[in-house]
Structure I
Amino acid sequence: MKLNIVLVEPEIPQNTGNIVRTCAATGAKLHLVRPFGFQISDRYLKRAGLDYWDKLEIEEHDSFNEFLKKYNPNENNMFFVTSKGTHKYTEPDYSKMEEIFILFGKETKGLSEDIMKQYLDKTVRIPMIEGIRCLNLSNAVAIVTYEILRQTGFKNLKETSEKLM
């Protein structure tokens, strides 16, 4: 199974750096969709991603429309994560999918409502208590990523730890 994490117009370099680490640790491909709220050379981004940049595959896209032209949501297993989603993130059966795209919007506004309405049946949400707007982006990416990996049996991931001395 190939997992793709897609950040649409990310704004906060530390979040993107943390997501770089999550992608590196899980083997997920990271897609970054412009415009960004930072420079790729931003020291906060590099610091949060530490030395993981060379351990993952990254693809950059000049716009969301360009991304959608290359990876059509109607031809790919694509899920749009939003607090307004119609399904819980645990509902899809990811174990039967060869390639999965999980899309996350920018920190301040999320994904465009037009996009969410167009792909309403592909929207997923992380349950939260009433009155809470959303989770931190890097936390949301980690939650959904590890649910997909759990459903697919953590294939290709190390499941045993080093023994403590």
Structure II
Amino acid sequence: MRRSLTALLIISTALSLTACGAGNNASTRQVNQVTDGVEAAINTDGNKIKLVNTLVVTTAEGAGVLVGTIINELPTEDALLGITINGQLATITGKNVLAQNAPIIFEGSSANSKAVVKTLGAIAGAHVEISLFFAHAGQVNLLAIIRDQRDTYAGITA
């Protein structure tokens, strides 16, 4: 009897000590974004396009340069038709066709496209609206932060 009581006491103590005492506000439940860039997706009408790590870098001359990646996860190709940053049409050079899992990358060592507005009209630390227009998927809007041309973004030019 004494052994059974001891075993029951050990099991109940172990169970009470392993329960999560933090409840719904546990720090592991409070997931934070790890980059400055914002993300968006178009998952409607047979489209599955993701935009990741999207932000704008302002240059010393006041231009705005888009940073980010666009990924099409479906076999149907789409095309990036245009981008506006802070209400201004960006000049796009490089790749604009979105084949399945062949991303369009703006800036960085594997960049294959570039989008620039000559005059951004906003300062670093502020947020601007970015709109991207696709041939099949339609339009997606983001509110992205503006970073200045230093640290990670020092090599970005218009």
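Source structure of the calculated read-out (helix-only ellipticity at 222 nm (-39500 (n - 2.57) for each DSSP H run of 4 or more, over all residues; to 500), -3500) within I, II: II. Given a computed value of 109 for volume of the Cα convex hull per residue in Å³, for residues 69-140 alone, which structure among I, II does it belong to? Derived from the structure labelled I.
Computing relative contact order in percent (Cα under 8 Å, 6 or more apart) across structures I, II gives 23 for structure II.
Tell me which structure, out of I, II, gives 21.2 once mean count of other Cβ atoms within 10 Å over residues 101-108 is calculated. Matching structure: I.
When distance in nm of label points 7 Å out along Cα→Cβ at positions 13 and 109 is calculated for each of the structures I, II, the largest result comes from II. Could you figure out which one of I, II the value 18.2 for Kirkwood radius over Cα pairs in Å was computed from? Of the structures listed, the value fits II.
Taking distance in nm of label points 7 Å out along Cα→Cβ at positions 93 and 117 as the criterion, the highest value among I, II goes to I. Who wins on distance in nm of label points 7 Å out along Cα→Cβ at positions 77 and 149 among I, II, i.e. which is largest? Going through I, II one by one, distance in nm of label points 7 Å out along Cα→Cβ at positions 77 and 149 is largest in II.
Values in this text are rule-based calculations from the coordinates and carry no lab data. None of these values were measured; they are calculated from a predicted model. Cβ atoms are built from the backbone, for glycine too; each structure is taken alone.
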